[in-house]
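Down below are the structures I want you to see.
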Structure I
């Protein structure tokens, strides 16, 4: 696909709106400053790019970042100017996985957390390590969602980028990996259901259990990606051009919303009936207390503790 030069990343902002606080809804919204994500909206096309933006630490998944992701989803859903939301990573990769040094730290005001949790648009539980809330919210997102992935994309970052969007664009540099077995932890972000549903039982077990890297071409072959882009610098322009010319150009987006609600609604209904996401969190409760996980964390600390921040591979 040729990349029209006009389709570039819009100007960035760190300010969005939050809509819940405690037991109150704020219909007009309240300004909120993002620390770990960025919001970039092109009003002319209706295409918005949300960046995971903590590049010095490889855009790690932490509860602080994940709450901001939830706020961006709600803001995009309410903003009539947004037709398509693209997720990308700043710096040299999409996401290197969870950061164990700050995974559970939360700087967000408790009233905001309580408000979003109350209406079912926040984390599914206090220790939502398997990202049940993110998974449910992304699959139920009423508008179109695209991921644009470059560089290493590990564990939860791989699941977030490959399984929760309507279209996935991957640069040739993208490298995915599930290191769950060596960490002594289970599948998460709905991958215990969504991955075998997408690639088949055998391939899903290979990816989740063997923990081997696989690249952009493999992701395309497995049906996890829509398109491979040769150069990193062309990735976002390609995704933006696709969003603007193939999707957001329509005056009425209702058909997309109906189809997405039907397709993803079936997935959510099946997972709810079988408690798939609850079971992932319950498995994590056990795994985080296991000898295998403790040994893995001790090994990471011994290897990286005195040299650099420990960035995990969840």
Structure II
């Protein structure tokens, strides 16, 4: 009888199921797979998911992220053999997700989209318009899900947006960034910080840091198309878009600084080092250790 793995839990358990599925055929510690990289995974147990939380999009991709408490590392792998064979998405299963986790899940979805939207690739018109529509879906339905947790429409739209945000649709034919996720992984590997909450803190500070003469055009596009910001001064419009992003996260009830979630200042440099352990992060704007450390200090 062939082994199979059925996952009937929230997204974090989904990625654990993927790790188990890949580790089944690995002769050694499954953590090795995250250290050695995606190419070491040749096969995995087939898995299916019944989703009870909208946020990571793991139900429709081959991604897995695991933390190692001993080394304070949080690493990711991606391989198509880890894609679930089936996923059941019933919005009613998310009705009981707590308010803070609903908010964090909304931010996680939002961040997944931003990581692909802020790209050095210029000719991705369709993906940009799809991304903007998904971002506006989060902006509209996120607050509704918080105040009306059993609102089927809100839960359904967030669930579907979560899947579309990270199933590969937005990244086809373009270079993607993922610097903010890399920095946040270093934070939540060291502290028990909800991933979405960490992203809510770091994203606006990343935006402020990478905003420059070279990147203003993309930030203007974002501010105008997502937040309907108007103005004749491009830099002012770009900054307003960043401000709107921070306000949205705050309105969802997310923390504003790393201090708010218990991070200690003396850990910032270690986090910066671990963020760039395997090289600089980010493709929209490449970030080295000093760049990451500045963002962390600004966010503190």
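Out of I, II, which has the highest value for distance in nm of label points 7 Å out along Cα→Cβ at positions 112 and 152?
I
When distance in nm of label points 7 Å out along Cα→Cβ at positions 40 and 120 is calculated, the result is 2.9; to which of the structures I, II does this value belong? Answer for the origin of the read-out: II. When distance in nm of label points 7 Å out along Cα→Cβ at positions 24 and 200 is worked out for each of I, II, structure I gives the greatest result. Which structure, out of I, II, was helix-only ellipticity at 222 nm (-39500 (n - 2.57) for each DSSP H run of 4 or more, over all residues; to 500) derived from, given a value of -16500? So the calculation was done on II.
Looking at Rg/Rh (Cα atoms, Kirkwood Rh), for residues 88-135 alone for structures I, II, the greatest value goes to II.
Can you spot which of I, II the value 3.4 was calculated from, given it is distance in nm of label points 7 Å out along Cα→Cβ at positions 96 and 144?
That value comes from structure I.
Taking distance in nm of label points 7 Å out along Cα→Cβ at positions 224 and 264 as the quantity of interest, name the structure among I, II where it is greatest.
For this comparison of distance in nm of label points 7 Å out along Cα→Cβ at positions 224 and 264, the top structure is II.
Quick check on the output: 20 is relative contact order in percent (Cα under 8 Å, 6 or more apart), derived from one of I, II. Which one produced it?
I
Comparing mean count of other Cβ atoms within 10 Å over residues 176-183 across structures I, II, the highest figure is found for II.
Any idea which of I, II comes out highest on distance in nm of label points 7 Å out along Cα→Cβ at positions 208 and 240?
Looking at the calculated values, the largest one is I.
Bear in mind that the values in this text are calculations on the coordinates, not laboratory data. Quantities reported herein were computed from a predicted structural model and do not represent experimental measurements. Cβ atoms are built from the backbone, for glycine too; each structure is taken alone.
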